[in-house]
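Below, each structure is written out as structure tokens.
Quick note: the coordinates plus some simple rules give every number you see, no bench work behind them. Note that the coordinates shown come from a computational prediction; the quantities given were computed from them, not determined experimentally. Cβ atoms are built from the backbone, for glycine too; each structure is taken alone.
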Structure 1
Amino acid sequence: MTQPAIATIRQPRLWREYFPPVARLQLVVVGALLVAVYWTPINRDLVWRWLNDGNWSHGPLVPIFSLYFLMTRREEFFRIRPKANYAGALLLALALVVYFLSSWRLRMAYPQAFSIVVAIAGMVLLFGGWGVLRLVWFPIAYLLFAVPLPQHYYVMLTMPLRVFASFVAARIMPVFAPGLETKSQGVTIDYLYHSNVGSLNMAEACSGLRLMVAFMALGVAMAYLGSRPNWQRIVMCISTIPIAVFCNTIRVTTTGVFMVYGREDLAQGTPHQLLGISMLVIALALFALLGSVLSNLFVEEPDEGAVKSAT
């Protein structure tokens, strides 16, 4: 006896069936105009900072992660019917106003780069509507991790981290160097070790902001990718700060011990960079551990009525 044929449900093609040719042309034209407008600041400010400023060397990876986040939601695109929303045109106009004001009047790079993210959101809203924007808002917002902060805010954020790193490292270093006497003064650690007197200055590279931004990007990505309640995602995002501070304390203390023992070759250059990379491994392990603890923190018990009916 032959089995009846099962009808296959074909997923609609987003571009071919939902977007008419005119809408496709409009999307290409608007996208090309935005690329033409932002091409100079992207190359002059963003890419240059990514390649020349170690504090933002993670920048090229952020768009790659954003594209990966989009790929993980690609099946949901097929279940959403795009619907143009002209509020996106207002958002695009706002982004361009911010861009031109910051370029010609304010002469500030950060608003220019920030307006790029706003323009992308506006373009999605204009051609896809709120349904598409709700689906892709996180990959778009994630791009902000690649936008370098203004130097004023950079200094304002790094100074407390440098002072904290000096304070903690000065109290931990004697554990690994018996007989070492240390005293922290601001960002400087004065030490006395076997009649050798010296001082260590916590440079901006050891301030922790580089780790802070990279760890926040890593922690937020892990919270987003995991299938977990929103409160767990919030906890994981907040945990990026203490994890970054903890890992930075390890790095600063290790560097200080190397200096005290006269191994300056291990406290700078390639070994120091490798030490920073190893902190990312530690942070990844801590995020994974935290995620596991949160996932097993509450265990759902089966409903007694459902168990009885099943038996």
Structure 2
Amino acid sequence: MADKRKVLITGGAGYLAGMLCEGLSDRFNFSLVDAVEKRDGDSRPHVAVRDLIDPDMSKYEDVFKGVDTVIHLAYKNPGGMFGSAVPPLERFPIEMQNILMAFNVLTCAHSAGVRRVLIATSNSVTSWTEQNRIHSRLQDVIHPDDAPFPASFYGWAKLSYEQLAFLFANGDIGRKMDIVSMRIGAPKPVELANYGDDMNRYKRDLGAYISPRDWRQFVTRAIETDDISNADGVPFIIGYVVSENTRRFMSIENSRRILDYKPEDDAEVIWAEDIRNALAGEIPHPGRVGPGRAGGASTQGQ
């Protein structure tokens, strides 16, 4: 049997990393790094505690040695859901730290000869488009090659990751390094009871949901697909990471064509009983999201 690929996950103590370790540890040789240790009772591998925002890369460059693929999930949250507890202008310096961390991770990976980096961006990269075009019925689907317009500093920072990563894929830094930009949807359970009266956010997350099974499949295909080069010969792909949801409004065309991604789950089926209860009860009809509402902030939980 061939040796398992060595895969480093930043943000290794987080929710998304846990789903990967739970289902893919037999397939990949995971190592984890984070600013905090794993939670008590967690069965995932040991987490190396390092500060990836520190500009002195010599303090953590060792964790990148011998790695085939890096999955960059680490994120410094300003407070609340995607910084919602902090006034917008005060988020800027913290998001700048996240951009610096992405640069440090990409630089260490590049220096260590890492083949490929999967970098967690977000559907928030196109949150303005979602709020002002999708939910207003001016556009049905957002494609990865649509011009990105974020509606928050969180989305702006994630877009900056993508543009920064492209420089490493393009090869101007010295060699081309494969990049998969993962615009992750909503990986938390979309249970009606958790949404209160916010039917727009509920309906929106039914369209953006990514199941654990589909998340693991996407990552597996993103690691194992041999050639991810685009039409210009640059090994760079942007993919929305969502399941095959009935209400899906983000195109997964790139992921199907290049990665052979075939999602198996649909939020409409998983939570069919919840949706029937909403239809039969006093809660507003869970059809499409109302105009200009509920856009762009995934429940990523990195």
Structure 3
Amino acid sequence: MIKKECNIAVVGNMSAGKSTFINAMFGEDILPSSNHATTDCPIYIYSDDESTNYMAIISFHNTKETKGLAKQTLQKELKKYARHDNLVEEEQYKQVKRIDLYWRFYYFINSLSAKKYYVIIDTPGPNNSNEFSKQHFLTTQSIIMGNASKLIYLLDYKQLDANLEVTKNNLWGMIAKRKKIDKKFEVLFIINKIDEALKDNAKIPEVVASKTKEEYIKNIKKFWNFHEKKAIEKVKKIALQVGFEKPLVKTVSAEYIKLDRMKELSWDDKDKLEMFQNKFKNIFDKKWKHKYHQYIGSKVNIFYF
């Protein structure tokens, strides 16, 4: 049976949380992630129900030979090959052109009997200001204009207003150009780090003026999703502007999805997750789990848009 390969590229500006989002989707901390730019090359990710596929193929820009990583060393070494060159000291980890990662992820498994095979592409942020910015821009542009069957555009809630301008040389411009060429081109717009909106909702005057715990909970519920909805409308407005008649916009907290799904957590991460979940327990009592999972976006399915 001939399979139709569907490449879903995850794009976003520097520190939007692309790698964290992908790690969250997989339930494993495989890709490098932090609050600054990390991914230096596109990473093509394959996962299927053939459990023997655990390896990575590293290709380089220069004359260095292609390198293979076996399962035993992959998790330790992959992050070094994927990071920005200026974040690693050893020359062997630099000048990486592309990484093909084969790993059986629990939350992302292609059935070998299915007609369609999904490949996830982690892309470098095109707005980096270092010496590799042009390379990253051209790499991401090439993927958007050619390699990608569909796109997930990840936006940082904390930087949302700064990332809503449309120019021919930014992500919105690339997306608009691809949409103009291919009317059927689909993009799932995801606002990440949405947990920051909870802090903005807590600053609403009526909430701040709450005198008792009961009044505070009542007001928080009254303004639940207030800033989240405003953020969604902002993104929808720009998506309509660049050619999407019915833009699909979702909100997630990739960090908490990842912490929620990972099998092993450090004590600090356990405390962080527990403190965040306690907010929902205090507000929604017995219904907190449903509200919590709904809020962080753990049920968002990226394969059916």
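Could you figure out which one of 1, 2, 3 the value 1.2 for distance in nm of label points 7 Å out along Cα→Cβ at positions 191 and 263 was computed from? Corresponding structure: 1. Tell me which structure, out of 1, 2, 3, gives -0.59, -1.39 once log10 I(q)/I(0) by the Debye sum over Cα atoms at q = 0.10, 0.16 Å⁻¹ is calculated. Working through the options, I get structure 3.
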